[in-house]
Structure I
Amino acid sequence: MSKFCTHFFMFGFLFSMIGCSPTKEIVLQTMEPSPVLISQKIKRIGIINRSVLPNVEGHETGLNRMVAAEEQWLSEQGRDAALTGLFNELLKDSRFKTIKMLDSVPQELLNFDAGNDSISWEQIEQICDTYDVDAIFSMSFFDAETTVSLKKTSMLQPNLMRVKVKVPAQEITLETLIENGWKIYYPNSNEIIDEFVFNDHIVSIGKGTNPMEAYRAIEGRKDTLVEQSMTTGSNYGLRLLPYEHSVERLYFARGSNNLDLADNLLENGDWQGASQLWEKELDNSNPKIAGRACYNLAVMNEINGDLKKAIEWASKSHLDYDNKEALEYLDVLKFRTIQNQILEQQVSR
């Protein structure tokens, strides 16, 4: 087996009885292929920004105007942070030879098509030819919208004698929704390889004797929002890479003395001892017990990274002993086999 199949390893066990069922549950850590399939021909990446900054409404006054101005600042700083996060993440990917931040693309090449938020392929090809890149990563939009709510409360404040006393106050809550959209254009096949939108919800709370003071009392909001935006860009770059994923599997823990004993061994991490007890049940005169033993051996082989043997044991459990759970498990194993083949292609570049 390849190292990527065997990387499907036992991260830890979460044993839990499922009602009065004879089964228990374990949690395994798997390696999953990237959700974004990048052609091997793509070596040079260009990153563009198509987001549009909001305008502060002229009729806004006081607190609302301050929040609106901060939203505009956030949109400018946040989108730059997101682009930087993506740029830094792509630099780490050895598949790509060149990563370019294309901040001098003429505005006319970034215009929206009528009724379409994508750039025309003619424009994409022109950008790629001009800047010598194979594919375009585009920030389609970056929107920050804040909802303001106020409520009466109280707070402690020093009086003239420097003694803290309770005084009436206002509590302000700012709920900011950040939406960040990305697309990857590949002109060689006129294909949008990926489209993805991140949604982040950040809540900030402050107290003061009046709404303006409460607003000013909020600490670190800008830094938090910009840091989260950078994380969003970095996370988009990570979509190009295989990732670890927790999955749940069942095994049979009841039905015979050997199954009971094997379960006790598993709680101590002794899979080899448990498998020896399951093998003893393969010749059990009770087909239900033999089927459960086959099923458990399938699970063990999957943990060991041998999906072929896992499928063989699951098939035997279903076909020879009519184990209903094994039929569903077979579908899972076959899907994992396909996923591993994709994973092999991605990491063998």
Structure II
Amino acid sequence: MSRLVAFLFDTSQFSGPSMTLLGGNLLVLAVLFAVGRYLRKQSESMIDPAVIRSFDRRIVGWIAILVILVLALMVNRTFTLVFFGFLSFWALREFITMTPTRRGDHRTLFWVFFLFTPLQYFLVALQDLSFLPNLPNRERFAELFIFIIPVYASLFVAGRIAFADDAKRYLERIAKIQFGLLICVFAISHAPALLYLEPLRTFNAEANAWEIWTTGTTTGLLLYFVIIVQISDLLHFVWDRMAGRHVIAPSINANRTWEGLTGSACCTLVIGMFIQAVMPITPFQIVGSGLMACLISVMASSGSMTMSAIKRDRGVQDFGTLVQGHAGILDRIDSICFAAPIFFHVTRFFLATQHVPGNGVQ
């Protein structure tokens, strides 16, 4: 049995700190879920049972995301990339089906789903120099993953719908498809792209010099990112309910408060510093890890607010209803959508050995 597990799953890319962080995080989530279940059974509890149920659903959702992500990472990073590709496909489907489309949009959507979505992830895979090493001009193709959707796909969507000879609500239709593609595919693809950010450099304070980061792996960096997003999401929920007084945008989301945003950002900053100090899983320094965690928290909150605005505009409560009693996929990963590209590009700008996607150290 152990040989079969070893054949199917590879844990070599998980460093000691990353395994410790993952195990500790799952343990905390399990404890919080157990406490929530206990409080729901206590009739004299001072906490609204509906709030506890909502918090429990968030915990269950994040546990599921982490478990599936770890299983994918244990296979290999190509499998992880495919997993995120299917995640993007499903999230885009939820986004598009939220509002009705016209007949003139159907062929455009075909190209969006079956050309640009897989093409984006194919271009991310080209960041790996061992993938199609003999491909002519592979470095130039690899660079396209940053431009293909914001530039080429956006122009294609506008032109293709125009050729369909249907001008009714034209701007609204192209904006919906373009934004869905940008958020659900382009933005999410930056999460697995973290796996290809190697080699990275780190600052050695003792030697007072930059050096290649060898104490961790990009797998751990991806786990760090997802766990920080999860921590921020849960802390924002708690701060909103426990100390929320000033609602940010009542017509968008009556539960999101400035106290929740500030409290989650500050707490996430401290937790980011603590993680790096106790189990150095990232190439950042302690302060840098805290600042990156704070940045992730702010962007994650921005993503949740943006998606809430879209749902209010369309008059829906959740993006999907695949599982009864649970929100859709996009409802669970909306915070990742906004935080992933910012985290990727800031990390690459400051710590990549070269700023050209796919390049290693020459």
Checklist line | Which of I, II leads on mean count of other Cβ atoms within 10 Å over residues 191-198, largest value | finding: II
Check: A value of 62, 54, 46 was computed for Cα extents along the principal axes in Å; which of I, II is the source structure?
Finding: II
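For structures I, II, calculate distance in nm of label points 7 Å out along Cα→Cβ at positions 119 and 295 and state which one comes out highest.
I
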Note to self: Quick check on the output: -13500 is helix-only ellipticity at 222 nm (-39500 (n - 2.57) for each DSSP H run of 4 or more, over all residues; to 500), derived from one of I, II. Which one produced it?
What the structure shows: I
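No lab work stands behind these numbers, since they all come straight from the coordinates. Keep in mind that what you see is a predicted model, and the values were worked out from it rather than measured. Cβ atoms are built from the backbone, for glycine too; each structure is taken alone.
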